Structure I
Amino acid sequence: MGLRVPFVPTPQPVVRKMLELAGASPNDVVYDLGCGDGRIVLTAVKEFNVRKAVCVELRDDLVEMLKTTVEREGLKNRIEVRHQDMFETDLSDATIITLFLLTSVNDELAPKFERELKPGTRIVSHEFRITRWIPLVSATVYDGQVSHNIYLYVHGYSNRA
C-alpha cells in the first residue's frame, strides 16, 4: 500500500480525550493504526492501564524508535509494535481502535472494520470522520493553540449515514 498519511503527532490532550471517550480500561485491547511515535498506545497502557496495546506502523524509523521506547520503559509485555500495513493487520481482538488518518483512509478501512470487529468495539478518530457512519459522540478539544475534533463510533451501534 505504501505511505498514505503523513506523520503528524496527536497533541497529548487529544490523546487523553480520545481514550476517555472510548472508555479505555484494564479490560481493553487498543490498536492504533498508523501509530507514529506511539504516544496513544503508551498513554493507553501507562495512564488507562489497558490490558494490551498494539501499534501498527509502516515507517521503519518510527517502528524502531517506538521499539526502543517500549523496551526502555519495560512495556514489552503490554505493547506490541507491528511493522505492518494496517490493511493487512488482523483486528479481531481489538476492543478499541484509534485513528488519526485521512477521511479517505478511514472510509477505506470501514469495510475491514465491519468484517473483523466484534460488536461493541469502539473506534475513535482524531479530526477525520468515517463518512458512511454517524458518530455516537463527537467532541472538540482545545490544545492551547488549535481546536481538534474527535469522533467516537461503536461497531454495531453506530448508524450508517
Structure II
Amino acid sequence: MKISSLFIGFLGGLIFTGILGWLIMPGLMLIEHQSPFGVEETVKKISDNAISEDWVVSGITSLHKSVKKHGGGDLLPVKLINLCQANHAYNILKEDNSRIVSVMMPCTISVYQKSNGKTYVGTMNAKLLGTMFGGTVAKVMGGEVAEQQQKFIAFVNK
C-alpha cells in the first residue's frame, strides 16, 4: 500500500511539474517591455545602442509589410531588428555541439504596436536560453549577450 501511494504521488508530482513548466515557460523565454516611444524611434534607439556596444545591425525587417505583400492582411507595425556580434557568434559556432544554436542567429529584437496604440519591445531571455544549453552557449548567451541586450533596451525600463 505504501509503495503504490508513493508511486502515485511521485507520478502526480511529475505530471504537475510538467504542466506547470509548460504553462510558465513562454513567459520566461519571451520578455515584453512597453516603450515610451513610437515604433520608429524605438527601433532607432535600439539600433544605435547596439552599434555603440560593437554589434552590427544586419537588417531591419518590416514584418507587417512582408505579411501583407505575400497575401496576408493589414497588421499594426511589427519591426524585427537583426543583430550580430561577430565574436559572440564565433565562440558559439566554432564548436560542433553548439552550432545548432545558429537557428536563433542573428539575435532578433522585435518592436511592435498593439491595438492600444502603445509600442512594445520583445526579446528572448538570452540568459535563460544560454543556461538551458549549457557549456559555451551558457557562457556567451547567459553572460555578455544577456548583459549587452539589456543595454540595448535600457530606455524601456525607466
Structure III
Amino acid sequence: MEESLLYSGNRNEDYELVIAQLQALSDGVNNKISVLSNASALLNDYLHTINWVGFYLMENNELVLGPFQGKVACTKISIGKGVCGTAVAERKTQRVADVHEFPGHIACDSASNSEIVVPLMKDDECIGVLDIDSPITNRFDEVDETYLNKFAKVLCKYL
C-alpha cells in the first residue's frame, strides 16, 4: 500500500489536512463540477484501500452520477434505493460494513464490499451524496465517518 508522503499517518491530523486542501483548491472557484472533480481526486489520493470515490447529484428527484474516480458507475439511482438512495431518504450518513448484507444494495462494481455515503446538505436540502466504496469488508470506521461528514459540510460551502 503506497500512501502520499504528504500525510503523517495520524488519521485525525491527516483528515484535517485533507479538509484544508479542499478549501485551498476550492476558494475562488465558481464551478461546482470543478470543485467536485478536485474533491474526488483529493479523497482518492488520500484514502487507501478504496476502489471508487465520487458524487451523485440530485436532479429531477433522483441521484445522477457526478465527478468521480474509479471504474464506470451507475448513472442514476432512485431515492430510497441502495446505500446512496437511502442516505438521501434518511438524510443520514450510511456506513455499511458489508454491502452484500444491505437490503437493496446496488452493485455497480462487484469488487465493492463496504461503503460509506454522506449526504450533501445545503440550506437544509440534500443536493447529492459523497459515495466511497472499498473492496475491503468493514473498511470505514467512526473516524472516517466523522471526518467525511466534516469534509462534506465544508464542501457544500463551495457548491
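Where a number appears in this text, it was derived from the coordinates with a stated rule and is not lab data. The model shown is predicted, which means the values in this text are computed figures rather than measured ones. Cβ atoms are built from the backbone, for glycine too; each structure is taken alone.
Given that P(r) over Cα pairs in 5 Å bins from 0, in percent, for residues 15-110 alone, derived from a single structure, equals 3, 15, 28, 25, 20, 8, 2, 0, which label among I, II, III identifies that structure? Could the numbers behind the result be given before it?
Values: I: 3, 15, 28, 25, 20, 8, 2, 0; II: 2, 11, 15, 16, 18, 16, 12, 8, 2, 0; III: 3, 12, 19, 22, 22, 14, 6, 1, 0.
Answer for the origin of the read-out: I.
One of I, II, III was used to compute distance in nm of label points 7 Å out along Cα→Cβ at positions 71 and 87, and the answer was 4.6. Which one was it? Mind dumping the intermediate values first?
On the way: I: 3.2; II: 4.6; III: 1.9.
Going through each structure in turn, the value belongs to II.
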